[in-house]
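Q: Structures are listed in the sections that come next.
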Structure P
Amino acid sequence: MNIRFDQQTAIVTGGAAGIGAAIADMLGASGATVVVVDLKEDAAEGRAARIRENGGKAHAFAADVSDPEAVEAMVDFAVKTTGGLHLLVNNAGIGGPPAPTGSYPLDGWKKVIDVNLDGVFYGMRYGIPAIAAAGGGSVVNIASILGSVGFASSPAYVAAKHGVVGLTKNAALEHASDNIRVNAIGPGFIRTPLLDANLDEETMNFLATKHALGRLGEPAEVAALALFLLSKQASFITGSYHLVDGGYTAQ
């Protein structure tokens, strides 16, 4: 399947590493002009430079997605720099501290919700009008398998990702008339810097056994689905939640 995004602009939040980087790279290779967004400007510029070195078109923008003014500026930058916005991938996220609900730290709860749920809302709040002004397009929100099941000692992350799935469905219903499709992806445990930073090797090996395929996923395996959902090949898919989990939730 030949998926192309020529003359389209895409924003990818959390685009400097992991799943976001894989999506940004694939979008760049498929003709999109990619705005790589990350909390750290040097990280965003590094990924954008790599896309350009590989023959693609990319810009870098530093933003904290938990700050609505920063997200509004991100969208304004994309529109003013490239002429419009057509594709949006809300991928930025954090893991949060591990603790059970009854003793979860309040500051940890707020930070996870601010980034993982509010950040997705802000992305759509400011991105959807810009996409509508460009004639329509597609939004992909990166949720998690934990948008449909629980995981002990991760109440904030689980709550946020369940919220992303619900928000995705609502936005899809509201903005279909704007020619905008909105879908969510639920990755299983994917080998990314976020996972490496929060789990030791023994834990990751254990988690691999929880997937029917017997391994952790790779960022490119999530990116491949994201590109399909963003593309016109997925023209009759909206309001959906798609798992890329190696069979984790089938057990």
Structure Q
Amino acid sequence: MNNGLIQTKTLITELKQQKQTSDAEVMIAPSFTNLWHAFEETRQYPIEVVAQNMHFSDDGAYTGEISAGMLKSIGISTVILGHSERRTYYNETDEALAKKVDTALSQEIRVIFCFGEELADRKSGKHESIVENQIKKGLFHLKADAFKDIILAYEPVWAIGTGETASPEQAQDMHAFIRKTLANKYGQEVANSVSILYGGSVKPNNAKEIFSKTDVDGGLIGGAALNAEDFYAIVNAF
């Protein structure tokens, strides 16, 4: 919940002035009120505008919610689902997220599906089982060909704004486990084709090392994305 219209305009102007030297796919996720402006301003640039969330129903008496059709009507074709803050603050369940995934895919909207463990899960050694269950409950009802429209985003919640730090090796270990979990269900070809993003406080000074890991295919960037130069330093770390 950052940036009103003026700040969004300024940030997008600054983003468009940056030079991209990597072949990374670049996406930005403004608030709902700024999606249309962001889409219009980036039409001619290699920047995709995506939504932070959506409802699982096509329409109806859900005051304050945003549907897939509403997103599509303003040119949005990718949505973030299951972000750790949505799970924590708004009690989004795996079952509700599975319904959101189904709705998005039925409307030809690509999904960035988030999941990850809390600090207590990591310290008790339950981190892999927690992540495995979130993936299975949210996605494993799908057929293999659905994964062409799904990007995974691992968020170690314990390493975001807590003072705890996840090492690049810890990121790689979990990403390898995630890919193995996919392979066990859908086969290695599908598992290798799915991008797995890392969402654990990626910054310009650690991005290159994190992205160098075999199973880390990109980043889900938080605070560093609010500064155009920092964001593109991360983009160009590829």
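Q: For structures P, Q, which has the highest computed value of percent of Cα pairs over 19 Å apart, for residues 75-218 alone?
A: Largest calculated value belongs to P.
Q: The value 16.1 for mean count of other Cβ atoms within 10 Å over residues 83-90 was derived from one model only; which of P, Q is it?
A: Q
Q: Something else now. Please state which of the structures P, Q yields 28.6 when mean count of other Cβ atoms within 10 Å over residues 11-18 is computed from it. Walk me through the intermediate numbers first.
A: Values: P: 28.6; Q: 16.4.
Matching structure: P.
Q: Also, I was wondering about something else. For distance in nm of label points 7 Å out along Cα→Cβ at positions 115 and 155, which of P, Q scores largest?
A: Largest value of distance in nm of label points 7 Å out along Cα→Cβ at positions 115 and 155: P.
Q: Here's something else I'd like to know. Here helix-only ellipticity at 222 nm (-39500 (n - 2.57) for each DSSP H run of 4 or more, over all residues; to 500) has been calculated and equals -12000, so which of P, Q was it run on?
A: Derived from Q, not from the others.
Here, each number is a calculation from the coordinates, and none is a lab measurement. If you're wondering where the values come from, they're calculated on a predicted model, not measured in any experiment. Cβ atoms are built from the backbone, for glycine too; each structure is taken alone.
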